[in-house]
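See the structures that follow.
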Structure 1
Amino acid sequence: MARPKKSPDTLRDVRTAVMLTAEERAQLEQRAAAYGLPLSEYVRRQTLGRPLPASVADRHSRAALTTALLRLGVNLNQIARHMNAGRFAPPHLPHLIEDIRGHVERLSRDEPGQDWRG
């Protein structure tokens, strides 16, 4: 099935040329790649003041952080089940809670609306 045609107001049919040195173009291509964008989309967003997506490195670090937080949550759940069975809290519980708090605070500093799950 073919993709529907764009409306005339969203169709990009005007080309603008910019003269750059080879080094300038390489810098722009490198920056665009860091955000996972084609060069034209990167330049368009930068010149029109549109937001850039999270960089590829940010997405990977968010995914790693999320995995670590999930593991800590599983450990905390196991500790809660252990304590609900009438056993004492393990000595590393305060450290675990601080780890979880630190990860949650780090995630909450992300921009609103960002998908931190990777």
Structure 2
Amino acid sequence: MLGIIPRLAQRTGTADHIYGYEWMIILGGTAGNILNLFVTHLPVGMIGIPIYGLFSGIFVGCLAMALAENLRVIPVFVRRMRLKQGLPVILLAMALGKCMGSILQFFFEGT
């Protein structure tokens, strides 16, 4: 949806390994869901914690990069839709939606 994988492959010059990226995402998402669903704990030790932190940081960095790329879409969208009015309302609606989603997640996380 955000185009993280194609952008990452383009920036690193590893487009020929795109299927490997996709499989790792599928396997990682499946394993993460299983671990979350069954509330299991993995004893990773003192070596596993920094490795987990490294991969979590890479994920957050890639997600931030993809979101920044999406911000570039707004001016193109405005030009193509020939919007003369209403852009502040659209941006406000997007911001309020993001805030409401975050608030709902914080209050109803465990249910």
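What follows is calculated from the coordinates using simple rules that are stated; it is not laboratory data. The structure displayed is predicted, hence computed values, not measured ones. Cβ atoms are built from the backbone, for glycine too; each structure is taken alone.
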Structures 1, 2, by volume of the Cα convex hull per residue in Å³: label with the highest value: 1
Value 0.20, calculated as FRET efficiency 1/(1 + (r/R0)^6) of positions 35 and 91 (r between Cβ atoms, R0 = 35 Å, to 0.05), assigned to which of 1, 2: 1
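For structures 1, 2, calculate FRET efficiency 1/(1 + (r/R0)^6) of positions 11 and 67 (r between Cβ atoms, R0 = 35 Å, to 0.05) and state which one comes out highest.
Answer by largest value of FRET efficiency 1/(1 + (r/R0)^6) of positions 11 and 67 (r between Cβ atoms, R0 = 35 Å, to 0.05): 2.
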At a computed -19500 (helix-only ellipticity at 222 nm (-39500 (n - 2.57) for each DSSP H run of 4 or more, over all residues; to 500)), which of 1, 2: 1
Test item: relative contact order in percent (Cα under 8 Å, 6 or more apart) calculated as 23, pick one of 1, 2: 1
